[in-house]
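Participant: Listed after this line are the structures, all set down as structure tokens.
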Structure 1
Amino acid sequence: MRSRGEHRVLPLPDGRSRVELVLDQSGPLAGPIGFLYGDLVRRYLRLEADGLRRRCEPS
């Protein structure tokens with residue numbers, strides 16, 4: 001199985017930015033691993049996104 005992650009920063013029309021966290025998994029085990037661990041991976045991506053938001057947004 002191969003995993004590749006990306007952080008994408010996209011400009012919004014009002015001058016703000018949007019961040020997308022992308023995880024791409026491929027190979028013969030990608031389906032079973034995604035089925036077994038998909039919820040956990042989504043939880044980790046949410047935690048990462050929340051941490052990034054706290055770090056970047058003013059308090």
Structure 2
Amino acid sequence: MNAVELARRSRGLKTKEVAEAIGVSVSVLSHVERGGRRPYPKLRRELARVLGTRSVAL
């Protein structure tokens with residue numbers, strides 16, 4: 001479990017909820033959470049905003 005998934009779960013959010021809030025597919029977010037894809041800067045900012053963190057560490 002990486003920092004993105006941990007932050008999402010600790011806030012009680014589902015993958016689908018976060019994906020919709022940041023404008024990506026569930027598949028893209030799942031790949032980011034599993035470490036198969038590094039998020040581009042805009043996606044990192046959106047993840048941080050939705051998850052209520054200063055930044056997203058991977």
Structure 3
Amino acid sequence: MIEAGVLPQNVNFALEAKYAAKFLDKHGVNYSKVEANKNGNIEVANQAALGSVVQLNCYQ
């Protein structure tokens with residue numbers, strides 16, 4: 001795409017938590033786990049999720 005002059009921006013994706021946890025474990029990053037509340041309220045869940053979202057940049 002870059003060779004064609006197109007540079008994608010704001011490309012987002014999500015990972016299942018288990019994959020993020022494996023990556024963090026591998027690199028010795030501390031984090032906390034929260035059990036899912038399957039009987040919860042969607043608005044409360046959305047607010048909790050917004051407080052947990054972070055930008056992660058990976059460079060090789």
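Just so it is clear, none of the values below were taken in a lab; they were calculated from the coordinates. All of these numbers come straight from a predicted model, not from anything done at the bench. Cβ atoms are built from the backbone, for glycine too; each structure is taken alone.
Participant: Could you figure out which one of 1, 2, 3 the value 22, 22, 21 for Cα extents along the principal axes in Å was computed from?
Facilitator: Clearly, the read-out refers to 2.
Participant: Among the shown structures 1, 2, 3, from which was the value 2.8 of distance in nm of label points 7 Å out along Cα→Cβ at positions 12 and 28 calculated?
Facilitator: Comparing all candidates, it corresponds to 2.
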